[in-house]
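K.L.:
Each structure below appears as structure tokens.
Since every read-out is calculated from the coordinates, none of them should be taken as a lab result. Bear in mind the structure is a predicted one, so any value in this text is a computation, not a measurement. Cβ atoms are built from the backbone, for glycine too; each structure is taken alone.
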Structure I
Amino acid sequence: MNILVVGLGLIGGSLCKALKKYTDNTIIGLDTDKSVEQLALSDKSIDYTFIENYEEIELIIICLYPDAAEKYLFSIGDNLKSGTVITDVCGIKGDFAERINDYCNQKKLKYVGIHPMAGREVGGYKNSSSELFKNANFIITPFENSDKTAVKMLKELSIKVGAKKLVVTTPYEHDKMIAYTSQLAHVVSSAYVKSPVIEKECGFSGGSFQDMTRIATMNEEMWSTLFLQNRDNLLEELNILINNLQKYSKVISENNKPELMKLIKEGRIIKEANLKKRIGEPN
């Protein structure tokens, strides 16, 4: 199968490397930065660069920010042959995926979104790896009218590049869950490092500090787009968190140890139950 990967950053580059290493497909790369394309060629991460011929392309994996992904697809739709499978790896789906799906239906293309739950604190092709998706969760977000063979194809490719668990859900349920499991954590990390005390933390910190602040180095352009395009879900989770933090603040200010212990115990019990539920599961 001929697979076109559009956008050779961390995720796109890693997909190229994993697909080359673990499948027999022909991988074509496309990036606005031609030096990145040449690097991918020299790394043998791709078989060749894209030369404006969509006739032989069977699957297009769009690894761009949501706005750019939409703009790119809409600019090439008339050039694609009927039945071409389209997917994206964007961190939001919802209304974005609805627009993509409607467009693909009009053009007789087969769209199914995916979201590999993998990444690093640093982006770019130079940080990509064929092992990035090893043991990762892959979320697949078909619509009711999505082509079943396209869904099957993406499931199989996800497993081949390393996915340990596949989750199939709707685009809107995806966004609701991602607001809690991913976006909220990024907001908290970004806010946490803004204490002036961070200038003196070296030598005073351990694993918990590193765990809480690791993702504060996120890309502001990408994550601001993801936050705002999923703002209703994210605001709901932020308000829940703020309400819970205010409870801790109140009992600490009141020097109320019994109530503080109660809050901490509640959190411990919830997390212990969560850990038992996900024994043997990937992160």
Structure II
Amino acid sequence: MGYKLLEQINRLFPLPVHPFNLQNDGVTTYAKWQYEKGADTIKFYLDSPVVSSSADMFSGKSVLDIGCGACGKTMFYGKMGAEHITGMDIVPEYEKEAYDLAKELGLSDKFTFVLGDAAKTDFRDESFDVIIMNDAMEHVAEPEKVLAEAYRILKKGGRLYVNFPPYNHPFGAHLSDVIGIPWVHCFFSEKALIAAYKDLVSDKPDGDARIHFRISKDENGKEYFSYINKMTIKRFKKIKANSPFNVIYYAEIPLRGFLTPLARLPFFKEFFVKMAVCIFEK
């Protein structure tokens, strides 16, 4: 099916709230939106029997936030009592916004932004008490290497917190800034999705930046979505099983309570699980 049909169907669906659009509309910045949503990034861990409180997670600890974006959530962890917070991302444009928010929140003295690849960092062995990957596992190009590197730089007894929406989640393609069709990536080809996305952001003030952020070309010149690795529950379970960590908690959160039976079935869970949640310990 072509991208024009996709765009016609898309008119029937409202767009979810998205920080890129909020920033364009002058409602809030990406960093501030992240900060306001900070509690949402840890709520699934607090539901586990191995975490008693946010203080248990952060108080007096050195924290690395992998895939931090503009570091709003990183600042939230700082406000929860972390001794030092480090945000790491591959997008250079986020650095200034992150430091501006740190200054505004009075966290400049304990915040560092690091531009780099989480699969190969310059941190020393056992540098951090806590590492968080909130909505990041589905974006890293080499997830196995990222977990191995996280193990190296995490202190003994430290924890790695991971949560991510599976690729076949209704908005698992991460295109909901302009495409509101649930499971759109299950019905249209990547070629059609790319063409529709480029067309739909063409009139946005940050349209070129959004395209650059999401779309790359392979060695043959073919465009593809490079910002996402299509992480499924099945794939993550294999990665988890082969990691050097001890897994002390794992859960699959259904989209809605009434969908729990479907979210427990091997095939259907890929489509009806909202979030996979895992706590690793070194």
Structure III
Amino acid sequence: MHIFKEKNQLIKFLSNNNKYVNIGFIPTMGSIHQGHLSLIKESQKKCDLTICSIYINPTQFNDKKDYENYPKDINSDLKKLNNIKCDVVYTPKSNDFYDKKEVAENYNFNSLDNNLEGKHRPGHFNGVATIVEKLLKIVKPKYAFFGEKDLQQLSIIKQLVKDKNINTEIIGCKTIREKNGLAKSSRNKLLSKSNMEKSAAIYQQLLFCKKNFNAIPLHDLKNQVLKKLKKLGFKIDYFEFIDLKTFSIQIEKRSGIKYAACIAVIISEVRLIDNIIL
């Protein structure tokens, strides 16, 4: 496994190894878990070189405390990536991407960021798009793999690639879950045992929505989910039914729309997100 700490090292390696036609790329913020490893496996099936980056990008955090508390364990990450036979790992510092000041670019996402994460984490997607655009232009992969847990992010990155004419196909991969159904996330490490067990209710409520989507009006479904989760002690950032194409919030069912239910909750200062396509 090749490890590069600077973009010039990575660029030189890629230019000296132009035999690799199908490059797969998985950008991460570290704290590698089974969700990340599943993306690497998908890349290994499809590509002849798989590259994973580890960089905690400050410009996508609207909460400084969240940035400071984000879990970090580079040695464990490298061990996991080596065990799965990832070909290349890129572990840059901020000066590979930003000048003296870490500032995100401003993007127009055609209203995809108006709700959900975009509304509750101001500037988040500008930060995400800034780093993803920079990484894609350095790595120049044929494919980049992202998890469907971050459904809105996946849609925005697809829009970014289209708008910026970046020759990379963005591939969404299914959400990997804990045994109790909680979506795999680096933040899960911050949960106590009891809160980990309690957080199973998030996916259970999403499954309830999927099972009852045709039988119960959206307003009633939403109220039932909110009541259940609040009773368990979750603070609700949002729970919405959205149009999967536009990410606009839907309050009633209409023909011709593909729906998803999207949720963000906080328990003991740990923020968890999930979704289900209906």
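K.L.:
Out of I, II, III, which one gives -11500 for helix-only ellipticity at 222 nm (-39500 (n - 2.57) for each DSSP H run of 4 or more, over all residues; to 500) as computed from the coordinates?
P.N.:
Of the options listed, only III reproduces it.
K.L.:
Match the computed value 3.3 of distance in nm of label points 7 Å out along Cα→Cβ at positions 8 and 208 to one of the structures I, II, III, and report its label.
P.N.:
Numbers: I: 4.5; II: 3.3; III: 5.7.
Comparing all candidates, it corresponds to II.
K.L.:
Here P(r) over Cα pairs in 10 Å bins from 0, in percent, for residues 64-135 alone has been calculated and equals 15, 35, 34, 16, 0, so which of I, II, III was it run on?
P.N.:
On the way: I: 17, 45, 27, 10; II: 21, 58, 20, 0; III: 15, 35, 34, 16, 0.
Clearly, the read-out refers to III.
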